[in-house]
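Next up, some structures in structure tokens.
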Structure P
């Protein structure tokens, strides 16, 4: 086993009190710092404070120390912890402070290889984006924003959330009422990350490459589809309760339709999952950063151009 130590620092041209108030909102519903939705959100089982348990994505930790506005330490779980990561805000003057992020963790064997090959790059990018969000939220601009390398972009794509199979939700009323008789139905669902659009119209492009008309709209749901001589189909896009669901219902008319769909249903799950996951990532990466969203919230000008 070997100890890995990774340190990032940045001087922010804002008071330590201003910056400290931002980091104290880590993990909250209006978190202005953690870089979501580009990365999984930081979430805890209770408000930020000693004992709060949670993490982001596959990284799990517990708040071990919290000096409001100055210092938060997160110990990795499960117990006993093998390391920690912590963020510090150190005053440099009335209008300047140093933000420092420190990670220490024991690695050995495969873990050490993963750290060197992939996790270090992901970790460094996320930390620098946290600093970007602090700087933008506190000052309105970022002097030298982090840029994703091609390797980080590929890793982000590889670790992106995957849809899970669910029953067609009761909230997909248009889909449930589409046909008096349904020969096939399925649904794939993903959690929305903070900042992602909740208007189903924004998700209409999930069926990219195919131009299907909108045949119905209700609050939270859009229904697309087409009728043909051999079968009819409807695709429901439902956004509710912090989730987006892509549902499909099909009605066949004759032997040709049943034979055709017998083939299509073999590739349909793969295509539905792929289209939903692609759209989920594309929309997430198009959302303004947490720092930008915080500036818009504070100033009340959602159309403010990024500095």
Structure Q
């Protein structure tokens, strides 16, 4: 067992009440500080309050303490391998400045001791500093020093990005379901529509790499003509409130088309998943950050022109 204590803090040139108001919006639909879609979104099964359960990505926790505008604590479930808590606090430093601090204390057990040292700590440190960046964007004059991803974090991010899951063609995908009189092959893959990702299906046509003709579209679905080598093929991009879905339907009418598809269908699922995942990540990294999306009115009435820059500090120790 390894005891971990990880601390990040930053002085923000904004009143504690303004920063505390941002803290109170954690996990809401317009959460202005959690760094999604570049990272998995934070979600709770109810409003931010003691007893709420949730997490982000594969990390699970529940709220065990909450003082609106000042403090929130999340405890990890017993037996999770990283037993402990995360705590985010806001403390005033006069009328126009405050200190934001995040503390992680936990006991790492088993293989998670190695995972913490090699993987989790690097991702955790980056995400916390991005939360602080968003707080500065939303409450102060802007970020004085943006967090930079290390090459190792970039690699971990790429390797750990979510993968599409195979599903049946959704009933809502009416354009593709009615586009062919019969099909010799159908598949569909789905990924989460993270906050900040485009809601227009046309923004996702890069999945297919080529500029295929658009046959039809509705508010949430785009139907593309992807005919090739004698195949009659259609692709659909469907967006709903929670997901983006890529569906394919193929009809092979000739001997040439059947021979071609007999070969291509062996690699099609791999290629579809790979292109879908790559586009999903690319759009997530290019999306506006949470603070830019929040549409909140300025939370600070005035900023001193001579205010000193925000000070950053972080420390982590393993005993």
*With helix-only ellipticity at 222 nm (-39500 (n - 2.57) for each DSSP H run of 4 or more, over all residues; to 500) derived from the coordinates and found to be -7000, which of P, Q does the value describe?*
Q
_For 18 (relative contact order in percent (Cα under 8 Å, 6 or more apart), calculated) the corresponding structure among P, Q_ = P
_For 1.0 (distance in nm of label points 7 Å out along Cα→Cβ at positions 124 and 156, calculated) the corresponding structure among P, Q_ = Q
*FRET efficiency 1/(1 + (r/R0)^6) of positions 60 and 148 (r between Cβ atoms, R0 = 25 Å, to 0.05) computed as 0.55: which structure among P, Q?*
P
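Every number in this text was worked out from the coordinates using simple rules, so none of it is lab data. Note that the structure is a prediction, hence the values are computed from the model and not measured. Cβ atoms are built from the backbone, for glycine too; each structure is taken alone.
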